[in-house]
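Each structure below is given as structure tokens.
We did not get these values from a lab; they are worked out from the coordinates using the rules stated. Note that the structure is predicted; figures quoted are calculated from it, not measured.
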Structure P
Amino acid sequence: MHIPDGYLSPQTAVAMTAVMVPIWGIVVKKVREKLKKRDVPILAIGAAFSFIIMMFNLPIPGGSSAHAVGAVLLAILLGPWAATIGVSVALIIQALVFGDGGIMAIGANCFNMAFVMPFIGYYVYRAICGQAAPSSKRALIAAAVAGYVGLNCAAFITAVEFGSQYHLFRTAEGMPLYFMYPIKVAVATMMSEHLIIAGPVEAIATAIGLHFIANNYPDLLRQPRAA
């Protein structure tokens, strides 16, 4: 799902970064207000988990990749704002140090995986889980569905960002300047691998992660995290 450099126009990349800058500002404020000191190590561990799980990439034709993210599990544990900052840190380190995802595309990658995914996944989880205990079967199903839905929503937005470049930016002869496939091809290719492969992996990882924490560290889940 990482967008490499050269697949988004500078106009799009800058616009996506401009969208994320105020989001990051709000994130820092929210985390300072709501995150307790004892939760900071959990955030760091969650960011490390997200970093590691995103390194297992399945290449997608056209230059992107399919992989799990771990953002929804972090959102369930600490809230979606904390998940945004944790996954953003993981994505920025990947881009700057490991070249996984473009530097110019950091804003777009963070919007898709660190903002859209944890927020959608968190609200799906809360809607399905309701007042059920985190260790209950209902909560585990909610976590799996939330992880699956959150990941695929992020993948869909990524595909639209890719495909829109084909339609918006061309030479005078009609050749695409950046991404070489139209939206329908980008969406079909991206979504097929995320719906069939990466989505189920994300669902399983989210449910297993919640099950492990609920049974071994239940104090982390006693109070629902507010958005």
Structure Q
Amino acid sequence: MSTRRIEALAVLQQEVIGCRRCPRLVAWTQEVAATRKAAYRDETYWGRPVPGFGDPDATVVVIGLAPAAHGANRTGRMFTGDRSGDWLFRAMYRAGLASQPESRHRDDGLTLSGAYVTAPVRCAPPANKPTPAERDACRGFLVAELDLLAQAKVFVALGAFGYQAVADLLEVPRPRPAFRHGLEVAVSGDRTLLCSYHVSQQNTFTGRLTEAMADAVFHRAALLAGRVVPHPG
């Protein structure tokens, strides 16, 4: 493990946390943190941009959309503390990429092995819909992150938003394939971009995304990254 990479990622994470580029998102995350959801009224919300997290030597990078208002915007860790995260980390656990199948708060002991989780937008957006300008304001963070995660071989895009963001950075050949669940695209450097429907409740509650479908994507990601899958789905 590279000490320099660890230090550089730590510096980048602090830059993300300190970002105030998007007034609408700053105002929204702070409002949500102040008003809170009834179920979490006794908790102190994070209420700031949320950095990526995981293994600095990751060979699998997961790209979502943005923090959830009462999930990562509350806990301070991507996909932590909400039902979307429950789905994601169960699938990653079964693929041998996460140490446990759930993530309740950022100090719950969860570690990622060979994996890193991030998003194109680092602040929770109203209605979970960032604007193109807000996405572009965050782009530099994702560029820097992927540059530092130099050992990454497989990129798992959750949803069309994540696919579009990372496809630009990985220089997916044109004509670019349309997003679909299970899409697999070879990119330069013997790397692979995989697509999955997002683990949002809109997809999981309706059955558009099943656990078997999520498992198939993450098992494939682990295999492409040369990892052993210890928890068959």
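From P, Q, which structure was relative contact order in percent (Cα under 8 Å, 6 or more apart) = 25 calculated on?
P
Starting from the value -0.43, -1.03: which structure in P, Q was log10 I(q)/I(0) by the Debye sum over Cα atoms at q = 0.10, 0.16 Å⁻¹ calculated from?
Corresponding structure: P.
So log10 I(q)/I(0) by the Debye sum over Cα atoms at q = 0.13, 0.20, 0.21 Å⁻¹, for residues 69-140 alone, computed for just one structure, reads -0.41, -0.85, -0.90; which one of P, Q is that?
Answer by label: Q.
Could you figure out which one of P, Q the value -20500 for helix-only ellipticity at 222 nm (-39500 (n - 2.57) for each DSSP H run of 4 or more, over all residues; to 500) was computed from?
Of the structures listed, the value fits P.
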